[in-house]
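Multiple structures are listed underneath, in structure tokens.
Values quoted throughout were computed directly from the atomic coordinates according to the rules given, and no laboratory measurement underlies them. Everything quoted here is computed from the prediction, not taken from an experiment. Cβ atoms are built from the backbone, for glycine too; each structure is taken alone.
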Structure 1
Amino acid sequence: MWLIIVIVAVVILALFWRYLAQTRLPKLDQPAPDFRLPDQHGKIHTLKDFSGKWLALYFYPKDDTPGCTKQACGFRDDFQKLTELGVSVIGVSVDTTDSHADFAKKYHLPFPLLADSKAEIATRYHSLINLGIIKFARRNTFLINPQSKIAKVYFSASAAHNSAEVVADLKNLQAISLVAS
């Protein structure tokens, strides 16, 4: 009996935590939070670098883990389609630049992986899971429009389908903006 009560309580807390995480995410049409982080080569990237362009900014938990590898390779495999649509891709985790360099080299990733080792940017995007001494990014993706505003949020993005979803949604968003202009 007590085991059932504990399991129900844990499930309720998990659902409540998920709800709170979703409600804190940057909202559609809000300015995207700024960032300034080094990539796997030590080059600094900022949100301003992408002003006037579309940006797929995806947060992921850990380099070289099965889900994160699947997600990164999906963006790699769709990189040509994304480039043709005028979108840049950036991955972000709390791993180090050295870890990112190894990961990017191993899987031939053609886009920057930003090292948010202090977890400041993941926090700004409400995409950090903080378990005290262990911190990692939540698998969220933000599609940012050329005006540096949030155009689409993928909460708990699918590792297997995230890049394809971004491609499809970007086509729709660009078609809507063409009709509106």
Structure 2
Amino acid sequence: MFISEPTTAEASAFLEKDRAATGYVMNLERAWAWRPDVAEAFVALRKRLTDQSSLAPREIALLVCTTARVLGDSYCSLAWGSKLAELAGAGLAAEVLRGSDADTLSTRERALKRWAEQVVRDPNEATMQQIDELRTAGLSDREIFEATVYVALRLAFSTVNDALGAQPDHQLIAAAPAEVRAAVAYGRPPSN
């Protein structure tokens, strides 16, 4: 990481919570420990969005994997690639992380994948036709809004982690399926 780890009591308590939850302190949490209040608010907002959404867990994992891949974020690609592998199989997760057009994605999932790619690459070039394609694929306007907000939140989170040099944890890499590890050939290299 490019910045030092904070040594305040508040930061230590925040990092201890991470250790209790995951068994180790994630590299990205060392950066977020500078503002535990912001980290916790971010997590709460993301949870509120997903808890009250009709987007399926597999669709959310697909959105994150697509966002992370297009951005070139290896950390979130590995973490969420593992989640997508649990929900849809390691082969499909690897295809998504490589940017392949997976035949096993539903029409709705393919539309969400294309939308996430557009939002990450150039939101100003989004068109009404793309929104109509999402609707045709079965997404409501509320779901389109939620998917867009979710991609934007992931972009913000990944941007902070990547800009500050957070490297994927070796524990995260070890836990990822081999197909997912092989598909993530971009972004920051793993930590030592």
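So helix-only ellipticity at 222 nm (-39500 (n - 2.57) for each DSSP H run of 4 or more, over all residues; to 500), computed for just one structure, reads -13000; which one of 1, 2 is that? Source structure: 1.
Suppose volume of the Cα convex hull per residue in Å³ works out to 128; of 1, 2, which structure was it derived from? Intermediate results must be reported in sequence, preceding the final value.
Working: 1: 128; 2: 115.
Source structure: 1.
With distance in nm of label points 7 Å out along Cα→Cβ at positions 116 and 140 derived from the coordinates and found to be 2.2, which of 1, 2 does the value describe? Attributed to the structure labelled 2. For the set 1, 2, ranking by distance in nm of label points 7 Å out along Cα→Cβ at positions 84 and 100 places 1 highest.
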